[in-house]
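What follows are several structures.
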Structure I
Amino acid sequence: MIDFQLVDLARALVRDRFPNLRAAWLGGSFVSETATPTSDLDLTVLLPGPPAPYRSAERYEGYPVEFFVQTEDSLTYFCEQSLESRRPSTIRLIGESIVLADSDGSGAIWQRRCLDWLRTGPEPLSQSELDSRRYRITDLLDDLRGATDQDRIGMIGTGLLESSADLLLAGSKRWVGRGKALVTELERFDAETGSRWQDDLLGAARSAWTGDPGPIAKLAEQILDQFGGPLFEGYRAEARIPPASF
């Protein structure tokens, strides 16, 4: 259940700290009802201009607080970055939020815009993006077959967990993530598809750390097979080097 006393506290904080704000949103775990005792308040604030954009952290009334202070231009930039990377951190913070303040209608507009992006999902993988993911997993599987010491087996298994989950999600036109955000995206995918990839992949990665790399290798191969199979011979990626600045 959402703690509305906490919502009121967050609303009072942003109004006091940013008297000229255009909009503010409370997002993250307190809104998704997944907060833990150490979770912070994720507050995105839209200002007309400077001192935005910036990010800061502090403790307020005993709660850790993270501020993501934006202008219209910076918010547009970070949302475009989320769309391009398929990691919807900024988009989720606003799309799945409680609007704390909205002086000019931008709070509701941005919330609807981000929610539409979340519901539509990311763009399909291009062929080069798909090939790079297939190559990465193929290479890790080769490394795993040759690894003999436990630490390397565990680390390669973790890499296979992350790379295989990324291919599964991005290849299925779903959002991806890193760290705990990856677990969240796998949970959402399983809920939508009736699968159990989260439990299977995490369990297999744990097995790799305890000396059994077989389960993570098998799952990685299954995911590879869904998206064209292994790729090593013939793989080629063009380098893009920006012009020198001197």
Structure II
Amino acid sequence: MREIDPSSWYPLQLLKLALEACGVSCELEPTRQVMVQSRALLDLQNGQDGLDIAWSMTSIERERQLLPIRFPIYKGLYGWRLMLLKRGLEPHLLREVRSLADLRRYSLVQGHDWPDTTILRANGLQVVTGSSFDAMFNMLRLERGQAFPRALLEIDWELESHADSLAIDPHLCLHYPTAMYFFVGRGNERLAGLVERGLNRLLAKGSFERIFMQYHGAILARHVLSRRRVLELHNPLLPPETPLARKELWMQP
């Protein structure tokens, strides 16, 4: 996996700009140790290890435990899914799929404990699960599953290690509404208010769109979603407070 300087991460750059937009000059410091997401969110909930803010996909349960800043920092891009297929199948396997009813004839690979598995099954789709990425990629190679839906933001670098045996389907895109937010602890309303106000100021003056495209414009240009058939899915895990009515917050293909 490629090493990336954490200081260049999109969420950190966006957070810094949002705080500066509110007149707050700060130095963002990572935690002293690398944490898995579940540990980081638990520490944030309990106010441990000096952790003030983190970013994660939202869910009903997560919004009960933490204070969400309901501004989708990736404009919902993690809900746009392209299909990885066994190489050689990409010209024709999904070419005639026009609806969810058509897609239900195919088995889709996912992680056994992923929320995406719940979402796909809630839409009546067949899902076969694996316990690790290596296992899931092998399931495609061995045709134990026919397609592996992956987020638009992830699929290219995942394919880099498997380009000899896997390929991206050129026909189809799945979409369900989902959001990645900044989260703070329940008692940290002041920080939540500052970040939310700063993000909305960046949005109003066009700075949010500029930094979003700086980081993600090349991916959107490479995979033009408007040229694909988009199948819309219901997301039963999405909190009802999600600001879907604010169209300016979401990516429109």
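Quick look at the values:
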quantity	calculated
Which entry (I, II) yields the derived value 16, 31, 20, 19, 12, 1 for P(r) over Cα pairs in 10 Å bins from 0, in percent, for residues 44-99 alone	II
Distance in nm of label points 7 Å out along Cα→Cβ at positions 20 and 140 - structure with the largest value, from I, II	I
Source structure (of I, II) for relative contact order in percent (Cα under 8 Å, 6 or more apart), computed value 16	I
Identity of the structure behind -17500 (criterion: helix-only ellipticity at 222 nm (-39500 (n - 2.57) for each DSSP H run of 4 or more, over all residues; to 500), calculated), options I, II	I
For Rg and Dmax of the Cα atoms in Å computed as 21.0, 61, the structure of I, II it came from	I
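None of the figures in this text is laboratory data; all of them are computed from the coordinates on show. Predicted model, so just to flag it, every value in this text is computed and none were measured. Cβ atoms are built from the backbone, for glycine too; each structure is taken alone.
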